[in-house]
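Asker: As structure tokens, here come the structures.
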Structure 1
Amino acid sequence: MSLDVHVEFAPRGVALDLDVPAGEVLAVLGPNGAGKSTLLGLLAGLLRPTAGRVVLDGRVLAGDGVFVPPHRRGTALLAQDALLFPHLSVEANVAFGPRSTGTPRAQALARARELLADVGLADLARRRPRELSGGQAQRAALARALATGPRLLLLDEPLAALDVTAAPQVRQVLRRVLRAPGRSAVLVTHDPLDALALADRVVVVEDGRVAERGPVQDVLSRPRSAFGAQLAGLVLLPGTLTAGGLRTDDGTVVAGAVTGEAGERGVALFSPTAVSVHATDPGGSPRNRWSATVLDVTPRGEVVRLRAALGGHDVLADLTVAAAAELDLVPGTVVHLAVKATAVRVHATP
């Protein structure tokens, strides 16, 4: 199974290109409104692209004057909510797909029981959906999605509606299911833990476009987009590489360890814990010293997270509660930030 997507959906300003090789799980990350759910709608056949093509295993599903309806695509969609038929038993819910395509009842029920065993629900096959917990219902919905043998599994925030106890259990089941030989999937999620646990590669979508892509570990450790940096808990400043670091478009100079050639576009990355905050210029050894304006201060457990405007970009810093109180940080205050060059990584972006 391989998927190639080059599509536009003008009503929502989406223009995306991506691919999923056979046996791979692709995680799609991005902020709300970025176009992730639109992408799944285009893949599932719930939306018709205004331009481009969706090709699954060499078969055009959309584009070139072709539009294959959802039930003939060989895809299955698992949403946030289980959406089980309340009047059917769990096993009848799972058997519904095969039965609707003409599979004999006995064969469909046997397949349903096999899948329910795979997701750990064999002993709940005869129950109704109202008798299931949230995690159990989502596992039943996963079994139902797999029952028709889809060539491509589409997962839309499948763990978002689950509590902190159920989510890890369902994540473990998903991991086992998605590792079956030849199984391919597109996983939309906000949670980097889902990407780390379930996906082979990541695509970050921002404003309807692919902002970055790559192996999960690379994207989360060396992000090239604002959302990727947010997921990784890092500060990201974009600009142009120099011999000793990076210069932002508004002229801020950042010193750091550089990977790339001077003149290339790139990003500087550092942790909020590497930023020290002062009322006046601290001088001394840090090569990165900037003045910035406080935007807000937010408690985060045992520390306080400062967000300050540095030119046209936000910089984050983590301080102790005592340090924040001493500095009297309120929105609009001008502070001085310092970051050692050894704490900054600078690398080129495509």
Structure 2
Amino acid sequence: MTQQENAPALPDSLPDYPAFLALSARIGRDITRTQGAGGNTSIKDGDTLWVKASGTWLQNAETNPIMVPVDVPRMRAALACDPGAAEDVAAFVRTDLNQAGLRPSIETSFHAVMPQRVVAHFHCVNTIALAVLKRGEALIGARLAAAVPDLTWRFVPYCRPGVPIALAMCAAGGSADIWVLGNHGIVIGGPDVATVAERIERVTAALAQTPRPAGAPDLARLEALAEGTAYAPVGDPASHAPALSPDSLPIALGGPLYPDHVIFLGERVGRLDAGQTVADVLAAFAANGWPAPKVILVPGAGVLVARDLTPGGLTMVRCLAEVTARVPLGEPIHVLDPKACWALTHWEAETYRQGLDRGRRS
């Protein structure tokens, strides 16, 4: 391997590795495709899989060493014989090549089972807005059949990220070009970097939807409400949208729609109506035994966020705005239930990601 100062290590046997890193960074810089530490990419070099490290940001792929080498045959064998063992993704790292000492993505297992050499998984807001619908599979299928008839695809109903998704893929055949993950995102594979890049553009265009317009936030009102509290108006103007659209508001308040919302923002979003204060919202949460909300929507005014919200949390506030503005109206929605949320919040792999995100803030 060759190594340049402050740059990712380059496997000598992968001449297209720089192109792979460039694609990863492009995906990571697009807020409609990836938010914070979400999403992951991989490239196979024989029996070695280079996959994004847990808790790292794809947008940094060209500047930081964020890829981890994993032993593919060992990972596949574990999934086939002892899926529980496959949960410990660190056990499958090629330590002889892991110069940065990183831990693989929690979703490494499904990258390993996919036969394609290059794989990109990302949290496309257009895909999620359809994949949260109870009719999502049918609606997505109609779009893909019309726009990319040359590509094969499968739909995986929501299950916890990582090994459960890998097992679902195996049960469904494991060789589709496109995997749509219910309440989660999309996975696209191909033989090389250029093919995957081209497929990403075609597939995301097929699933694209125009976001509903939202008004301007009332920053003066938000500042007044936040004064003396642990909250502040969210700094990103576009992140106020869920509170400024009467159509998006109930979707945002209806329950968590995808895993990273639960991990970085919690299970519940607060609502502050006219005549109420932040203290009133906090008292209502406490009365129900809920932790204080990290996000409070003020209908007609905008969004308040906890002042100590992490960088990853802030990107998820923006994700909430992007997704809810695209969810088709009048369609029944599938939200993550308490059991699904518990499985996420009590998963060591996600606790690890949260710890890395808190470190970014310090």
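Asker: Compute Kirkwood radius over Cα pairs in Å, for residues 23-134 alone for each of 1, 2 and report the one that scores greatest.
Answerer: Structure 1 comes out on top.
Asker: Let me ask something additional. Computing percent of Cα pairs over 17 Å apart, for residues 223-262 alone gives 34 for which of 1, 2?
Answerer: 1
Asker: Ranked on mean count of other Cβ atoms within 10 Å over residues 127-134, which label among 1, 2 comes first with the largest value?
Answerer: Working: 1: 14.9; 2: 23.4.
If we compare mean count of other Cβ atoms within 10 Å over residues 127-134 over 1, 2, the biggest value is for 2.
Asker: Comparing distance in nm of label points 7 Å out along Cα→Cβ at positions 47 and 183 across 1, 2, which is largest?
Answerer: Values: 1: 2.7; 2: 3.9.
Between 1, 2, the highest calculated value is found for 2.
Asker: Additional query: Tell me which of 1, 2 gives 3.0 when you compute distance in nm of label points 7 Å out along Cα→Cβ at positions 87 and 311.
Answerer: 2
Asker: Upon calculation of Kirkwood radius over Cα pairs in Å from the atomic coordinates, which of the structures 1, 2 produces 22.6?
Answerer: 1
Asker: Upon calculation of semi-axes √(5λ) of the Cα gyration tensor in Å, for residues 111-238 alone from the atomic coordinates, which of the structures 1, 2 produces 32, 16, 11?
Answerer: This figure was derived from 1.
Asker: Can you rank 1, 2 by distance in nm of label points 7 Å out along Cα→Cβ at positions 71 and 327 and just name the one with the largest value? Don't skip to the end; give the middle numbers.
Answerer: On the way: 1: 6.1; 2: 4.4.
Once distance in nm of label points 7 Å out along Cα→Cβ at positions 71 and 327 is tallied for 1, 2, the winner is 1.
Asker: Here helix-only ellipticity at 222 nm (-39500 (n - 2.57) for each DSSP H run of 4 or more, over all residues; to 500) was calculated and came to -7000; which of the structures 1, 2 was it taken from?
Answerer: This value belongs to structure 1.
Asker: For distance in nm of label points 7 Å out along Cα→Cβ at positions 15 and 119, which of 1, 2 scores largest?
Answerer: Looking at the calculated values, the largest one is 1.
Read-outs: derived from the displayed coordinates by stated rules, not from any lab. Keep in mind the model is a prediction, meaning the values are calculated, not measured. Cβ atoms are built from the backbone, for glycine too; each structure is taken alone.
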